[in-house]
Structures are given as C-alpha cells and as structure tokens.
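Structures for review follow.
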Structure P
Amino acid sequence: MAREPADVPLGIIHTMSGTLDTLLAEDRLFPPSLEFRSQANVSNPAIYAEAHRNPVEFWESCAKSLEWSRGWHTALEWNLPDAKWFVGGTLNACHNCVDRHVSAGHGDKVAFVSEGEPGDVRVFTYRQVLETVCKIANALKEAGVQKGDRVCVYMPMIAELPMVMLACARIGAAHSVVFGGFSSESLHERINDAGAKVLVTADGGWRRGGVVELKRIADEALAKGCPTISRCLVYERIGSPLADGVPNYNPGTWIEGRDLAWSEFVDRQPVDCPCEDMDSEDLLFILYTSGSTGKPKGIMHTTGGYMTQVSATTQWVFDFKPDDVYWCTADCGWVTGHSYIVYGPMSLGAKQVLYEGTPDTPDKDRFWKVIERHKVTILYTAPTAIRTFMKWGPEFPGRCDLTSLRLLGSVGEPINPEAWIWYSETIGGSRCPVVDTWWQTETGAIMISPLPGVTATKPGSATQPLPGIHAAVFDENGKDVTPCHGALSYMVGSESLDQGPEVGGILAIKHPWPSMLRGIWGDPERFRQVYWSRFDGAYFPGDGTKVDEDGYFWLLGRIDDVMLVSGHNISTMEVESALVDHHAVAEAAVIGKAHEIKGQGIAAFVILRAEFAANSWPEGKGDSHDLVSELKSHVAQKIGAIARPDDIFICAELPKTRSGKIMRRLLRDVAEGRALGDTTTLADPSVVANLKDKYESSEG
C-alpha cells in the first residue's frame, strides 16, 4: 500500500514549489494573435461546452479519426477503477502510424530526421520506416516473440528505437522501454517484472562526446538472472570506434545462441509483415515509473483509447499541420517519447527530428543549430532544459536562425514564469504561443494545457483542462473545492457565474478519459490503493495545485514521497534503499529540495553504522568528503545517474515523531533554509535544531 503524504498538510503546500509566491502574483495575459487564431486547428472555445455536454460522445468523435478494422459497440464501460474504451473495436497502432500514410500516397514524406551526437544525419521516409519496421517485426517473430509477449527495449535515442516500438505494436507484443541512462540493476528489475521474452539493445550510444556502454550494462543485467529472456538483439550503433588504434569503449560480451547481431538478423528479413488485429483494450505497452513504495510501477496502456487521445491532443495542443517539422526533445524511455514522438505525431504523419545526445555537445548551441539546420517549426522540451539554457545565456541561441519556429511547448514539471518568459522571448521571438502541458505516465496523454488558438496564456500556468477532461481541486478531506466545479464556467464563457476566490489543494480527475492507465502490471491491488483510494470515485495523481479566480490551474509538484527531478519521478524510498545498501549506512532519509535548474534536487540525510561514525561529519562542503562522494556514486550505480543525490549530509540522528516516523517535512525546511515548522510532535525537538545548525555550517 502506498504511503500517505501525511507530513505534507495543505497549509504548507507552498513548500513544494519555490516559485509559488511568484505564481500567486502572476497576472500577465498572452492571448493568441489574430493571425495564429485564424489558422489554428481549434479556434472556437465552444469545443469545451461540446465536450462537457457528453464527454463520451466527444471522445467517440475523436476516435473516428483513426482507422479501425472493426467498429466498437460500447464507447465506455466504467467499473471503478477499471475503464474500457471503444469496447469491441479492433485496430493496430503501427498501421495507424505508418501503413495508412503510405497507402494514402504519402510514402515519400519524411518521417524521421535522425541526428546523432557526432553529427551523422540519417533520413527515413514513411515507406522506409514501414520496410524497416516490418524487418524488425519479422526478426522478433523469428526470435520467438508472439502476440501478448513483452519485449524490453534499452537503446539510445536513434530512429531504430521508435521503429522497434512500432514493430512490437505491429505483431501485438507489448514493449517495455527502459531509459538508456538507467543502471543494470534497474534494467534487471524491469525485465523480470514484465517477464520480457526478448531484450533489444545496442552496443552503445553517444552522450556528451563519450559512449554509453549499453551492451555491457545489458550483459550485467542479464547476468543477475533474467530467466524469461531467450534472445538479446543488438543494434550496432557504435561499431568499433578507435582511439589510437584501441577500442575506446567496452562492447560487452557475446553469447552465441542468445545474442543476435542486427546487421545479420534484422537486415536479412523480408519487408512484408502483416499487422495483428488488436482489440481496443489489448495491451500496447508497459512503462515503469517510480512510486512512493520504492518499487517501480509498471504502468499499463492499451491500444484504442490511448491512440485516440494522443492523436487528438497532438493536433489540438501543438496545432499540428502537415508541413510542420516537429521536435520533441524527450527520450523514448519516458512517456513523453511514447506519446509525443511515436504514437501521437506519427498517427498524424508528422515529419520529426530525433537527436541522440546532449544540448552542450560540442557546444552549448547544439539545440539551436539543430533547429536552424532542419527548420524546426514546433519545439517541445522541459523546464529543466529551458532553465539550463537561461543559465548559459542568450548568446548561444543568438548565434542561430530560429525564425522557423512557430509554437513552443513545455513538459515534465511546472515552469516558473521567468523561464516561461525567457522561452517565449529568446527562443520564440515573442511570436510563438507557449503551451505548458500537465500530464503523467499514468494519464497517457496531455490533460491540462492551453489550446493555442483559443486560450490566453499566463506564464507559469498550464491554464485549463483540455476538452473532455474533468479536472478539479480537492481538499485534504476529499471535498471538491474547485471554484464553480472547476474551470468549466470560464471555459464555456458563462460570464454570469461568480468564479469565487482562488483555492489550493490536491489535483483530482473526476471522469474517465480514453488514455488513462489500465492498471499496474501484476499488481491490481496496488493500482487501486495508489490511485483510487484517496478520493471517493476520483483519480488521485499525487500533485498539488491551485485554481485562480479565472479558473486557471497552477501545478505545484508532488505531495507524496516521489520527487520530480528534471521532470522525472524518482522515489525517495528507492534512493533511501540504495543508500542503506551501502555497507557504511545504517539509516537514510531522502527529500526533494528546490533546485533552480532541475526543479527539485535530491538531498539525503544519512546515519552511519557505528564503525564508520567516527570523524563522519565532513569539513566544509559535503562534496569534498570521500565517503559522501562514494555514496553519491553508489546511488548512481544502483539506480542510474539521474538519481545521484545533489547533497548528502551525515548526521547522528534524524527527526522522528514519538511513533518513530521520520519528519521529512522538517528535513525539507532544513535543506531549503526555511524557518522550522511545527516540531511539537517530535520525540526530541533538539535533533532537528542541531541538524539545521550543522547543515547551515556545512553550506557556509
């Protein structure tokens, strides 16, 4: 059962976002220009009222834009917490993303421009994507993959990654993509939880001028014991790069009978492979996300409802046009890459840019050169990246011609108004609408966002729930306290209704939506407890929010034991478990602290075992202490570099209640330099005061 966020009462919900004071004062409004509105895919605000009158019929109308091999007989079956959309209908996601565009005469249109970090550029038309996907699909079938099986994918961000995903969808196998930055232990855990039959990986990938040794890491994962894996298909991305005649990376081992070389096994396959007819509720993919218990949750998404919503929202939110050049900078290891690189844009026949590496290689203008080179018109990136670009300065985008851009998007975490304005002015030239989007791995598709041809935006606000989405704000007792029952009265233009004052609380979704998660793989009780036990009849996303007097939603971050680091969920318990796994650590408490670039950074407070406790408090900053550095590296090795703590502070005791519960709220106060909150429930109030003194001393 998930831990309740009992130590985050609503009275201090502002601690989840260091920018809330700014957000509360934000009153700048940016309506769509007349020019943009005149050509927008959605320009009539009546769409909100239409969707509200009958949301199920509304989503049915959206579903009809896909090609179905058999129509549905029931649009929605809802037995809380289980939803089924377009029941009885059959379709194939790969057919809707590739085949139908080729059949319609668009086979020569470019699907992917794939740019590697070293500068190599490969172009794939939709016809070439279809042929390659069929080859991969046939290879998977020869490797023993059947409809209903799971395939684990661990690859760099190159064109072959989305094509492997599409190949899985083509033959009815569910893919489970694992981000290429995760460790062998994280990969091992996800392979075994999903019971994957085949692992698809690469010899390596380029990142920041070096090679990420994916095959070596995959070998380590398989060596830990993955009994369901029968084959490992390896794409030769790196080949044999030489430095002074010596290979400069570890290509891993090669096990005959298990490992299959892409160049030998895939390239010889036929270019024809029929699409499997998939029921609307057949599993499309599993994607793992961190949960408050520490064990990653395998989020399940099915086919018909998911495809309907990602396709519709791509068209609405990004105002997608056939001649657009679209670049979502996410990796397919995250849900953004699933929904807004693969299934949403490709269902509309988009031309997309894919980029393998980092934005500072070889210099800090790499993103802007990509935009200039490929004439990108739509850019979808994360606030963490935007804040990093701000820190680097305007001279880097200033070197490049960014006039091709016509729309900017933000995803992954709340964006502070300063970053929003910089993004709009410096990157968008004050001419591009900015769509700040809120959604989750669990929701599958965008839920709260401006419609760029309709919505007047406010810097820092995701604005309003999209048509067909019933979002609300609940208090800690589960009461709906949304002004006028959500932003509805504002959205449908009912000027006579009193909006009421702004309110803060917990975000909730009150009605099923097509792309909603269908469960947690192998753990239906956890699904019920985590998402459906907090509120009666409503979905609990775990995020705090406020709704202002105009009905605009301002997302404030997580209220549970999950940190939002650079837009990615990381469980406090998962990091704590990694720390305690180290032989020197007896106990650990981890919290997310405000971070000007990443949104939240990771801070850990650890108690050492007795034999290591002597001379344990470092002089000066913690990073200079050998043990602290070792602990940071240990976490990165156990989970992945994304979970590496920013700060580790060694202490003698942790602040606990009389019942033994660690008061993480007080640790946040310490880490963020605030006055300590209520300490009356502590067993020993002096503990947190001493900890604060030591922390401030080490920062000095």
Structure Q
Amino acid sequence: MMRDMFISLFALLVFSTACKNDKNPIPPVAQKIPKKLETHGHVRTDNYYWMNQREDPAVVAYLEAENQYLKEVMKPTEALQEELYLEIRSKIKEADQSVPYPDNGYYYYSRTVEGGEYSIQCRKKGSLDAPEEILLDINKMAEGYAYFAVGGGSVSPDNRILAYAVDTVSRRNYSIYFKDLTTGELLPDIIPMTTGSVVWANDNKTVYYVLRNEVTLRSERIMKHTLGTPLSEDQEVYFEDDDTFSVYVTKSKSGKYLFIGSGSTISDEYRYLDASNPDGEFRVIQPRIRGLEYSVGHAGDHFYIRTNLDAVNFRLMRAPVTRPGMENWQEVVPHREAVYLSGFELFNNFLVLQERKEGTNHLRIMPWQGGDEHYISFEEEVYTTGPSVNRVFDTDVYRFTYSSLTTPSTTFDYNMKTRERVLLKQDEVLGGFDPANYETHRDFAVASDGTRIPLSIVYRKGFEKNGSHPALLYGYGSYGATMEPWFRLNILPLLDRGFVYVIAHIRGEQFYGRKWYEDGKLLNKMNTFTDFNAAAQYLVDSKYTSTDRLFAKGGSAGGLLMGAVMNLRPDLYKGVIANVPFVDVVTTMLDESIPLTTSEFDEWGNPKDEEYYHYMLSYSPYDNVEAKDYPALLVTTGFHDSQVQYWEPAKWVAKLRDMKTDKNLLLFQTQMDYGHGGASGRFQWIQDLALEYAFILMQLKED
C-alpha cells in the first residue's frame, strides 16, 4: 500500500514536472525499496525489481506517467510528427497487390485497398484471369481490436479448407481457426495457445500444430487434430522435454513428408513421417548431438541435408529416405572456407544454393543432370537477394527477390534452363522518388583488434564528407542475423534532410559466415559493442558526420547493443533510440520462467556458470549504468512483449534517471496494446517512426 502511494505521487510529480518542460522528471520514490540479488557470492541491489509485477496497478500507473511525460515533452513537435507521418505515408502505394504465386492449381496473392490497415488474402483457380476468391478480409476481421495479427495460413491438399491463426494480444499466442472455402463458414474447431503454424496430412482432415508452454511460451509440444473431433481427443505426437530446445512442424515441398524439427541455438534433430500415413509413427533422421546443426529437404528417394558437420560454413549432404542417419550422408556440395551456405531450394531438375561470399548474397544454379552451374548476376556493389515463394517442385522457373539501399524490392522469375530473367514487379514508391537521386556503397571501419567492420552506407547525391551532416547508425549483432542492405522506404525523410544512413555489420551477424557470428557471442560478445563504437568513431574521423550530429538506433538484441555502446562511449553520440531493448541481461537469464531464457544459454551464456555470470555482468546495460553524462535517449517497449519483457527497459530508464548527470532528454514510451513487433496495422507503425524522427530532429534543432 505504501508503494502504491509512492507511485501515485511519482505520477503526479512526473506530470507536473513535464508541464514545466523540465527534461529530467523526478525519479520514482519507489526505488527506495531494494531487492538483494545474490549469485556466486556476488550481491547486487536492484531498486526497481518491483516493476516486473505486470498486474500491479502501481506499475501500470508508473508506465502511464512516463507516457504522459513523453507526450508533454514532445507536444511542440506534434506538427512535425504529422508532417513526417504524411511524408512517409504519401510514398506508400495504398491500393496494391502482391505477385501471385502458383500452388496446387491456384494462384495465391494478397492485395490492399486505400486506407485499409490490413491486407485481403485472395486466390484464383487455374489462371490469373479466373474470378477472385477472397479467403480472408483482415480489415473486417480486425474491426474492434487494437492489435490483430493473422498467421499460419495453410490450405488443405484438396483446396477446400483454410487453416489460419489469430493473435489479438500481441503475445504471439495464436488461436487456430478453420474456414470452409466452399461455403465460407467457420468450422467449430478452434485451437488456442499455439504458435500459429498448421500443417496438413494428405488425408485432408488431419492437421498438426504446436502448443506453447503457458508460462515460458516455449514451443514444446506437437499435437495432432482430426477435423470435427473434440480437442480433448487430440493426440500428443511429440513432447520436447529439453527446455533448451523448441519444436516446430513443416511439410516438404514435394508434399510427401511431414517433418518435426526440434532445435536449440547449436543443435538440431528432425523426425519424419509419410504425409499420407498420419496414423504412422515419426522416425528420427539423425539423433541430436550437441553442436550438430542440420536442416532437411526432400526430393525423390533422398533427404537433402544442410549441416555444419565438419563444416563451419555448412555443406550439403544427402541420404536415402530409408537410411537417413549420419552414417549414410553423402556429400553433394562441399564445405568452403570463404563461402557460407545459408540455404538451398530443391526442384525436379535443379538445385539452387543461397550463398554468402565476402558479405554479399549470391544465388547459385546447379542442374541435376548435365549442363553448367552458374550464378545469377547483379550489378550493384551493395545489395541483397534471396528466394521468393517457390511452391512448385516440377518447374524450371525460380522466383527470387532483389533489393538494395537505393532499389526498391523487386521480384523476378528466372528460367534456370534458358537463363532468362523476367521482371514481375518492383515496389512502387510514390511522391516523385527516383533511385538516381541516391548513392550507396560499402566502407570499412577498423575495430580495436584490427578487424575490418563492413558498413553499408546510403545518402542523397551531392553529399560531401565535411562533418556537417547528421547520421543515423543502425546495428543488431546477435543470433547470426545479418542486417541486409535492402531498400528502406522509411529512411527517405532522413536522406532527403541531408542525413547519411549506415548499417554496421558488426560481429554477431553472419556477414562473413559462421565465424563472424561465433566471434560476437558468448565470451566474445564484447566484440559486438566495440565493433559498433569503432564504426561510429570511423564515421566521425572520416567526416561523414560529427559527434554532435551522430545518432544510433537498435531494437531487441540491438537495444542491448544501444545500452552497451552508451555505457562504453557515451561521448560518441548525440542521441540514441532503443526499441524493445534487452538490457537487463543477467537478471533475465537467471529467471528460467521468462520466455526465451533456457533456449538462449548458447547465445549469451548461462549466468549460473560463474565465468559467464561475471562476463555478462561486465556488459549488461542495466548493471553498468553509472553517474556520468549520457546522450539524449528515446526508449520504447510494448506492454505485452513476449520476447523482451517491458520491465527491462522500464527498470533501465528509471535507473538512468536516478544516476545520469547530464540534462539531456530521456523519454520512455510503453505501447499498452502492443508487443515486441509493435503495431499490427499497415500505417500505425509510421506514427511511432515519426515520433523517433521528431526526437532526432529536436536534438539537432537545440544545437
């Protein structure tokens, strides 16, 4: 009760202080109730531990007080935010349609209408000239919901029943529904608390789905449901009892096999079943071995297996369906030190490899019988490419997408036999956009250990490196996820205002293959942060920008990056934007009841191991806040975030308010209706982005 009174008092103080335009509202009095956290004999005091009480009205009051403070401080920029919103929205073609793709006798596509926040999912039978069938009008379905996400769309083999999933909370807990496409009616079968993925057996009545743990949200259980039967009769097909693994279910492109995949950060295990025999038992392809990663596809009498077995950058193997174990794997594509095999696609007459060499994606076409292999060629220095939707197995046509920081997303059909390339669509950017007005290239910073850090850079033509331009530096650096240099419509307002936009391909990505990832995780994690700061320093030293005009942005694990680089080199940045930031690393990774914790011990380390505990503590942003000057900071989160709980950024902001010695702006926004991915609508995200850009421009204006 006493804490409730303190929080209510704080809310009043924040509001009244904000109305006076004071940039630093009074810190919450409730911080005086500390919690002692003891690990390995090391005691930490956490003054803000109480913020993890999601149902506590005092916590909600605190978050709403911060939201009110942000609103009051940013009130003078409302006209600018509206200008930015309209500027970005005016570039989007509101009435648009995706490229239809063929699948089992139909062409599937989505389209959007003027003003509609969501898409309309459609198909046509046999020909693009056939009448349109509307599968789902998500605009109508979403009416009355603050958040509405549809996933898991899967049509039965006889094309009659659509299985789809809906999340209205933004916790990524989906309920599965079934729609009869001949009558338009919903079936009574409704399956809650799933990942949203639905896979059909070939009998048109049996489906497989994945149940999540209600506490940790781990994907842990594969279930089998027969349409028209009670959920109580659903059968458990597989339960993953190792809480460092998560499970999923898929179907081969050939339609012949169902696969259950069980994976952790560094290990995989697959099971398979003939899709025409749903009453059969799944068999293991290769039992899990710690450190052995593999994925599976099917063609003919063989499984094709991408694996890191004796291959840091992966290689492609195959094994007979009847004897799929590792002892029968035969090499198809060997390991290469300088080429990372990121994926593969199987066709009747061709194999397509997705490769990364010298940081750039390549598409390699390999005929099964005769003919020369070749690569699809591209002209730009900085670009990205990858597969589009390829559902047909017996075809010579491969569909792929291409994009760069100056070229909008473009879809091609490529005839693998004749090498003819057909342009199907390039996303249209309205408002007079001309790619010739912009330039992109690659540059390199040098890390403290001498490693060259690639930078993908874009700016408007006429840009001069004289230190006078503002810059936005973006990074992520975790999970091996490479931040591709694809077209970003949302940065055009910055480029048109003289900004340079830079992606730092820091260690923790897989820009240069698997080792680039390994050198930025676990006990090498500090490389990620020092790489980013080296990139920032290079931009200043090379006069792309200056420290009083340099801004940084990252989200989720990229938010961890923002917190760490701020603690290490706060002098480098004028301002920082941290979206849904993972900043309370040690406390979170010690709590195995929180989603993602157990599955990520091989990414960050397990702090129950003393070596990892002290290493993680050395960079955890929340634990390393100090009494010193920090750059201006905007932090955003979602109250329903299932990946980075809202209290991590809430605690971080509260501690910064208490500790920092500067007068720079510190703002914190909690979206009370959203989760990790933000708003679900097609235009709602623009409002959040307009706020971020107004925050940046406000800092420049104050100079």
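If log10 I(q)/I(0) by the Debye sum over Cα atoms at q = 0.07, 0.09, 0.12 Å⁻¹ comes out at -0.51, -0.87, -1.64 when worked out from the coordinates, which of P, Q was used? Provide the component values of the computation, followed by the final result.
On the way: P: -0.46, -0.78, -1.46; Q: -0.51, -0.87, -1.64.
So the calculation was done on Q.
For relative contact order in percent (Cα under 8 Å, 6 or more apart), which structure out of P, Q has the highest calculated value? Spell out each step's value before the answer.
On the way: P: 15; Q: 11.
Result for relative contact order in percent (Cα under 8 Å, 6 or more apart) over P, Q: largest is P.
For mean projected area of the Cα convex hull in nm², for residues 285-508 alone, which of the structures P, Q scores highest?
Working: P: 13.8; Q: 15.2.
That would be structure Q.
If semi-axes √(5λ) of the Cα gyration tensor in Å, for residues 125-220 alone comes out at 22, 18, 9 when worked out from the coordinates, which of P, Q was used? Don't skip to the answer; put the middle values down first.
Values: P: 22, 18, 9; Q: 25, 18, 10.
Computed on structure P.
Any read-out appearing in this document is the output of simple, stated calculations on the displayed coordinates, not a laboratory observation. Everything numeric here is computed off the predicted structure, so don't read it as measured data.
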